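**Q** Structures given as structure tokens follow.
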Structure 1
């Protein structure tokens with residue numbers, strides 16, 4: 001059984017709701033501090049607020065860029081990335097332009113990924129590329145993995161959690177089979193239980209994005225006490 005500390009260090013504690021209040025952000029950050037989560041995942045406009053709440057804790061603020069559809073220009077996404085970093089974001093999770101991928105405009109997809117990854121790298125910030133696999137064919141998932149190997153993000157990620165479905169073990173296995181240990185994999189979307197987390201960890205994921213973090217941690221705490 002995984003330790004409480006280890007699991008907490010792999011969780012991106014998430015609140016990406018459009019109606020999240022300041023009180024909700026403070027609660028999210030307080031929970032992250034209590035359990036020792038890796039980061040809080042929030043909409044980019046919340047970057048300053050959360051980075052101030054988490055100052056001095058070592059817990060990261062993760063900004064969602066181009067969220068949740070990815071339908072912004074490259075320049076818009078790069079600016080949003082720079083703005084989020086300026087306002088305290090330590091990690092960036094951005095959504096790829098699925099339309100351009102489906103049009104087989106792979107040069108565009110690569111330019112976008114390279115641009116955002118470069119901004120993150122220049123600022124010492126962790127970069128994550130959200131594929132939104134529920135809308136992709138197997139070939140399209142493989143193409144994104146190959147582009148990621150060329151551009152070098154820190155993570156590739158299964159889902160936003162706002163699509164028609166979230167993470168699947170099959171998708172994680174496909175992604176890991178292509179990128180191996182060269183790029184880390186984050187699973188997100190629909191991960192609600194401890195058993196879900198353990199299954200994804202067994203498949204090789206390094207991060208788990210979930211809004212059910214607290215209940216998952218309490219479930220692990222109960223099991224370790226038995």
Structure 2
């Protein structure tokens with residue numbers, strides 16, 4: 001989000017009209033365009049037509065809950081998603097991340113916390129669009145930074161924005177061990193440097209998508225207790 005750039009569009013989905021008004025008010029104050037929806041089905045139809053820059057999605061809603069809405073959204077969009085979860089519901093957070101959420105905020109939350117999360121996600125998304133030209137090839141894995149495209153043995157692989165940013169960071173620094181805190185800071189932002197659960201979760205996502213055998217990875221290897229690296233020979237194994 002920049003002072004001279006276009007206003008980012010945020011889609012907020014929550015069945016509580018008071019919560020929608022509160023979120024809208026705070027997002028508009030920092031220069032966002034805001035679309036609010038109480039019905040997930042209406043929100044999905046709007047998102048498919050309008051392509052928002054970020055989605056804020058409540059988990060607990062009658063009928064179609066946030067998890068189902070996120071799963072349907074991921075069928076046609078990789079837009080960043082922040083989930084709103086109930087206090088202390090750790091399984092909700094894990095499930096949301098596994099379905100492709102980029103972040104979560106626990107209710108009740110203060111406006112500053114939500115806005116900080118929104119800014120961080122938008123910043124990561126902007127960084128992911130920095131044009132680069134050099135193709136990176138490692139074994140059967142090829143990353144085309146200028147096109148934001150990834151292929152394994154010539155077949156395209158769909159990655160979410162966060163998965164792509166993580167893979168690009170590893171590929172750009174192949175054979176170099178990147179510390180957990182370093183990856184979290186570069187991919188998620190400095191305020192996430194201690195959120196190791198995010199990193200572990202997304203490394204698992206990437207391995208499931210690019211590794212021939214995710215249980216015996218060849219590309220994304222770990223230095224236990226230290227960090228991860230992308231092996232240029234794609235011949236090693238690591239957990």
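**Q** One of 1, 2 was used to compute mean count of other Cβ atoms within 10 Å over residues 20-27, and the result was 17.0. Which label is that?
**A** Details: 1: 13.0; 2: 17.0.
The read-out comes from structure 2.
**Q** Follow-up question, since we're still on this one. When helix-only ellipticity at 222 nm (-39500 (n - 2.57) for each DSSP H run of 4 or more, over all residues; to 500) is calculated, the result is -11500; to which of the structures 1, 2 does this value belong? Present the calculation step by step, with values, prior to reporting the outcome.
**A** Working: 1: -14500; 2: -11500.
Corresponding structure: 2.
**Q** May I pose another question? For which of the structures 1, 2 does the calculation of relative contact order in percent (Cα under 8 Å, 6 or more apart) return 17? Before the final figure, lay out each step's value.
**A** Details: 1: 17; 2: 12.
It must be structure 1, since only it matches.
**Q** Work out the source of 3.1 here, i.e. which of 1, 2 gives that when distance in nm of label points 7 Å out along Cα→Cβ at positions 124 and 204 is computed. It would help to have the intermediate numbers written out before the result.
**A** On the way: 1: 3.1; 2: 1.7.
This figure was derived from 1.
**Q** Where does the value 46, 29, 25 come from, among 1, 2, when Cα extents along the principal axes in Å, for residues 52-139 alone is the thing being computed? Before the final figure, lay out the partial values.
**A** Details: 1: 44, 24, 17; 2: 46, 29, 25.
Matching structure: 2.
**Q** Continuing with the same structure: Out of 1, 2, which structure matches 24.9 when mean count of other Cβ atoms within 10 Å over residues 36-43 is calculated?
**A** Numbers: 1: 24.9; 2: 17.8.
So the calculation was done on 1.
**Q** Still on this model: Give the label, chosen from 1, 2, of the structure having the highest value of Kirkwood radius over Cα pairs in Å.
**A** Going through 1, 2 one by one, Kirkwood radius over Cα pairs in Å is largest in 2.
**Q** Computing mean count of other Cβ atoms within 10 Å over residues 28-35 gives 15.6 for which of 1, 2?
**A** Source structure: 2.
**Q** A further question on this structure: Please state which of the structures 1, 2 yields 0.4 when distance in nm of label points 7 Å out along Cα→Cβ at positions 196 and 212 is computed from it.
**A** On the way: 1: 0.4; 2: 3.1.
Answer for the origin of the read-out: 1.
No lab work stands behind these numbers, since they all come straight from the coordinates. This is a predicted model, so every value here is computed, not measured. Cβ atoms are built from the backbone, for glycine too; each structure is taken alone.
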